[in-house]
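Just so it is clear, none of the values below were taken in a lab; they were calculated from the coordinates. Note that this is a predicted model, so its numbers are computed, not measured. Cβ atoms are built from the backbone, for glycine too; each structure is taken alone.
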Structure I
Amino acid sequence: MISHTHIPLKGTVSPTISPREFKDAMAGLAFTVALATASHAGERVGRTITSFMPLSAEPPLLMISIDASSRMVDLIAASRRFSIAALARGQEEIADVFAGKGNLPDRFSLGDWDVWPSGNPKLAKALLSLDCELVGSIDAADHILFVGAIIEATSDPLRKALLWSERDYTGTDGRSSVIA
């Protein structure tokens, strides 16, 4: 096996593109829309995210990216847990509410919510739901990357993923194509 050297994250000396240019460039990509949720000491929080990814199958690990100024950072750190609900087409309103659009005082009043055995919120009828135990975090500029071990999972293979691309919701049409 080839060994590697750990390289800690560091700030760039001179960014080559502006935040707007970065966001414009990323807008052309498609991302699965998901909710990240956490609960601690009777408080629960949730937010819409598109920055999450599987890291490992053995053991099953997932990484999410949360704005460092978000209250969610504190709850994940305190509880050492978080959950993810990858949304399905038809759940755009839930995505909007958890993105801060609208005036619902309790975001969890929209949708059918249950609770994982860990105490984290669990959205019913999601494409994929994952409950995670925090195994590490990384400060990455204005975001915190949380790595979680997946301790429970449910999925609905009949649902289709809700995607975010070109600054709007979209989904796959279910047809496959061959790229030559």
Structure II
Amino acid sequence: MTAGWPKSVTLGEVSRGVVSLELAADEASRKKIAKTLGLEALGKLEAKVKLTAWLDGAEMKGRLKAEVVQTCSVSAESLPAKIDADFMVRLLPPGSPNAPSDDSPEIDIEHDAEDQPDVLETETVDVSGYVIEHLSLELDPFPRKAGAEFVQPPEPVDLSPFAALKSLQKPKADE
């Protein structure tokens, strides 16, 4: 099923069976997304997403493809890039007994551990919002054009506060 942009699905739809979507952002949506993400342009944004039932919520797996134009952080030139990335997120309804508890004051971060499921605020999954979120995670935070080099500007010469007064001083006449 091809869907417009933005696209949302309810957890009820997912509980009745697999929901498969193909999303493609139109020009107006791409311009808005580009502005939000600080891109010069977003030429293409497409995603194939499959939602399946998981516990009392859903598991969303997808692949996004995008053509972006960022600004080189060194030369300020346009830097086009293609993004092709897979993503997966698990979602739980509000008040789910399967939601992670916030009781522990400590936070353990394991590099290889799976992400905690997202607890939704409503029974609706903003599919296009998750696509945009994962696109933003794939963007280079400091894009750099090949061969671009940063040249450090010369250090300013420290002038004393009296240097300006020296130019006002009258030359001494020979005695």
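One of I, II was used to compute mean count of other Cβ atoms within 10 Å over residues 33-40, and the result was 25.2. Which label is that? Matching structure: I.
Hey, Cα extents along the principal axes in Å derived from one of I, II reads 106, 44, 27; which structure? Computing Cα extents along the principal axes in Å on every structure in I, II gives 106, 44, 27 only for II. A value of 0.60 for FRET efficiency 1/(1 + (r/R0)^6) of positions 57 and 113 (r between Cβ atoms, R0 = 30 Å, to 0.05), calculated from one of I, II, originates in structure I.
When relative contact order in percent (Cα under 8 Å, 6 or more apart) is calculated for each of the structures I, II, the largest result comes from I.
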